[in-house]
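Please go over the structures that come below.
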Structure P
Amino acid sequence: MTGAGSGRGSVRGWIADGATLAARIALSATFLYACWFKIADPYEFAINIATYQILPDSLVNVLALTLPWLELGAGLLVLAGALSRESALAIAGMLIMFLAAILIAMSKDLSISCGCFASEAAQADIGWPKVIEDAAMLAGAAWIVALGGGRMSVDALVARRRSRRQADGIEQAR
């Protein structure tokens, strides 16, 4: 049994797997798209981070250089459904950090763009719509953390192979 929709062939299982796959695709697409511009232009991303006025300057560059690579790794793993729970937990942690930063900036009445996508055309101002968007993505990440990657994941493939090997081992022992 591997997470969402473990009941083989059940309609409810396939619906849960479809929802899990949709969450995986949405999260990975968002994080992979977001990291692309940040990796390409870490200087611009550092400026975006600094505008939140939360971190000391000494940490801004460190975050600007490391966060996009974490987004890339977690996005690829969630897309593949490999280490699904762990990678979704990493994404959930980043989303909680993003939500906290947005709420802190809103409490300071800062009028800034979110810095989510370091492309000028893709920038959105911080505000309640961005909070709701990040909260929805957090719900998707929590779904994957709770239920795993579903049947259509590397995790499920590995579990099926492990189960077959164990069954073969039992048959050979008889």
Structure Q
Amino acid sequence: MLTNVVPLLQKQLTRSRNNFLSLQPDLQAFMAKMCKSTLDNYNTLTDLQKRMPKQTGPCWIQEPVMLTAALGRVAPIHLELINSWEVFDSVLAARFLNLPGQKKLGRGEYALQGKEAIEDLERSRPFETCFIPGNDINMCFSFKATFPTNACPKCKKETNAAPESTT
């Protein structure tokens, strides 16, 4: 009985082996297509990467106004978003929140001046005439001199130095 099983098993194994070997060309063709497809995808992606700009940044229509605030911090004023005195005041209030100068800002004790200008920006003028794309604006706080000119502005202690001399 076992003698009949062995030839049957050999015959079945031979058939399975032949079936497997007959699949080899199809398997090779499939693997070649997969390799080609992967290589094509890689080439497409590298081509797309080469076409991308090296540095991507925000795409604004116009150059921002650069504001140097009274504390020396520089911030871009994007005129697409900040387009009125009211919005500008809100942005300034947010930038000085819990910082020195917050109260002076709230009382309006500050001046804005173009980098090359001699006169302050007039708030009575329309916002868009004061803030020109690409310009630089400087901000400074106003201080009232309620002490002698030869006194320290912080401690109010008078000195013997002449008022025009620098220390």
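Read-outs: derived from the displayed coordinates by stated rules, not from any lab. Keep in mind it's a predicted model, so treat the numbers as computed, not measured. Cβ atoms are built from the backbone, for glycine too; each structure is taken alone.
Brief remarks follow.
- Of the structures P, Q, the one that 10.0 was derived from, the read-out being mean count of other Cβ atoms within 10 Å over residues 26-33: Q
- At a computed 34 (relative contact order in percent (Cα under 8 Å, 6 or more apart)), which of P, Q: P
- Identity of the structure behind 18.4 (criterion: mean count of other Cβ atoms within 10 Å over residues 42-49, calculated), options P, Q: P
- Here log10 I(q)/I(0) by the Debye sum over Cα atoms at q = 0.13, 0.15 Å⁻¹ was derived from just one of the structures P, Q, and that gives -0.87, -0.98; the source is Q.
- Sorting P, Q by percent of Cα pairs over 15 Å apart, for residues 98-137 alone from high to low puts Q first, with the largest value.
- Which entry (P, Q) yields the derived value -25500 for helix-only ellipticity at 222 nm (-39500 (n - 2.57) for each DSSP H run of 4 or more, over all residues; to 500): P
- Across the set P, Q, distance in nm of label points 7 Å out along Cα→Cβ at positions 74 and 130 reaches its highest value in structure Q.
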